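Each structure below appears as structure tokens.
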Structure P
Amino acid sequence: MTVKTRAPIEISYTPPERTILVTGGAGFIGSAVCRLLASNGSIRVINLDSLVDSVAPEALAVPADQPNYRFVEGDILDRALLAAVMAQEQVDGVIHIAAEGRADRPGVDIPPFIDTNVGGTFQLLEASLAHWRTLMPDARARFRFHHVSTNAVFGDLAADARRIDETAPYRPGAPCAATRAAADHLVRAWHSSFGLPVVISHGGNCYGPYQKPGKLIPHAILAAIGGVSVPVYGSGSELRDWLHVEDYARALTAVLIHGQVGQHYMIGGREERSSLAVVAMICDLLDRLDPRADGRKRRSLISFLPDRRATDRRHAIDPGKIERELGWRPQIGLVDGLTEAIDWHRDQARVARREAAVG
């Protein structure tokens, strides 16, 4: 399948040659990070992923053809594999994205969250520490372990409260968020106890090309394109901070390269919207891009379903620190990002129809 993608992502700095291990690099966020890093010839990218919850292979079609990219299928619970990859590739940076986060699925079991998010992070920390201690002084000095966390570890935020910044206390309200918080604390402990040079980031809700249909934005886009019911759970009033995945990839890379050891950074798009507002925006944008033949507005397709489970009512991020200290700012606003996502899904639908007709 031929897939339309954005223009190559540019990196605004030229770091020294280095090798970065990306865990979970076949996922939605991880694949964007791999595409970004591999677009810079001075960075070698090692993508380690178990392929349990990966996006379409097309998301990694571009870096897969480049000599500075390698894919390794494996689990972060396999410390022997982690140690072998780090030694063979002489890794001098880690972006740890791999995590179990499918909490919205029916009948979800808690043990996989503990195994992957806590146990997997422990194994990666141990492998990284052992490897870091073997490095030559220059590689050891630039080594960073970037742990990619979530704003869910800070729990629910009152409607009138200020946005969460790096001083916020941990208050995870769900088992998945609790395991992510536990992983954060392990990372901090490996820094304070053993000196491993770590940085931590907390991101908001991402969207963009290659995202799986189960998430709010792609699901709403596909339903609205198909002219079927566009579901919103509960009242749709829960508030989230929305960030395009390519902006997020730029932020994660900036934290890895320029972040201060021992610090953590909040990453947000300053686009706080309710689920209902986002779905309504999608309907309105599609009406403008592709009006329905019967003239009806797509907002009429919105339907309300019972909440699937208790959920935090509001997540809101203050990205002031990363903006001030690292110079990162989002480049893709929500309207432009949603328009791009809609165009991408419409293009995918056209390609699928052509292939079905040929087949």
Structure Q
Amino acid sequence: MGEKVAMGRRASRRWIEWAWGAWLFVLAPLSLAASDLSPLRAQFQLPDNRVDYAAAKLEVDRIIDPSTDTAAVRRQLDQWERAVRGNVPANPTARQVLDALLKTLYVPGEWNQGKPFTYDLSDPLGKNPKNKQLATYLTTRKGNCVSMPILFVILGQRLGLTVALAMAPNHLLVKFADDEQQMWLNIEATAGGFKYDSSYQRETGISDAALDNGLYLRPLLPHEGVGVIASTLLEHYGAKKDTDALMAVADLALAANPKDPAAMIWKANAYYLQTQQRFTSKYPNPADVPPALHGEYARLTRENLAWFAKAESLGWTQKTPEQEANYLQSIQREKTRRGQ
């Protein structure tokens, strides 16, 4: 009798839609099958001093879209590196190199043919996976909070800067190690400038617990950054409902960074999908699940809820409808400001 009651209960939450690219920040003025994953797995296994952000990103993009011309993208990266170096003064400090990178990407001039990189206001919630690919961003020069910070760290790494990816809720940013000030500076790549930690906390609702637990705003080690770069692959497999591949990539990301909130939520979602595919599709009423399968059904449900609970215990919270509405209003204001 007790088993039937347990089988008949429905969890109150099992699936959370996760998409990077849900924040644009306007700045205040401040100075596959398992075998297909083997190349990506090799990226995760590299020591930090050998991690190449470009190689990791291109591998993720190639898995999602096999037609990706990685050689052409690398040539474009070479061109942009040369353009930045053309704006670097002689005997530069790291900060001067950083300023040249910001200028080259975001300030109109001959170095970018008068067409700087800007945030893509037509896809503010990051719904179009193509827009998160490096090839698309380099071609259109319109990006989001996936493509924009990733290109920035790729070029920063090539220029010898100490840069790292960092996370905020549904958002990526870049950290720059400023030797002169002996501190990390936040680079908001969606707008091409600097931003305080306190601003991210206020605008994205980061809790003190999330900060204390290292969930957000800390500079990620290079191998942890590979996990963040692979987040678009988690979205890809989630959309395809490929639970085996989704679980495999989530496990790679969590092995690199056990506190990766995106990987935790997608792992929870993978268990939800497995429950749907193996049980709910055949037995819409949980009480009808055959007794021999009760253990597996209970395990999947338990794991699904446990991964949500783990993320929440570290300070992760689900974005509220009010936050999304406020964000979309800010996008509309920015469109108006730009005359779009």
At a computed 3.4 (distance in nm of label points 7 Å out along Cα→Cβ at positions 135 and 303), which of P, Q:
Q
Once distance in nm of label points 7 Å out along Cα→Cβ at positions 95 and 263 is calculated for every structure in P, Q, which label goes with the largest value?
Q
I have -12000 for helix-only ellipticity at 222 nm (-39500 (n - 2.57) for each DSSP H run of 4 or more, over all residues; to 500), calculated from one of the structures P, Q. Which structure is it?
P
Comparing mean count of other Cβ atoms within 10 Å over residues 143-150 across structures P, Q, the largest value goes to Q
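To which of P, Q does the computed value 78, 41, 40 (Cα extents along the principal axes in Å) belong? Could you put the intermediate results ahead of the total?
Numbers: P: 68, 50, 40; Q: 78, 41, 40.
Source structure: Q.
Coordinate-derived values only; no laboratory data. Since we're looking at a predicted model, the values are computed, not measured. Cβ atoms are built from the backbone, for glycine too; each structure is taken alone.
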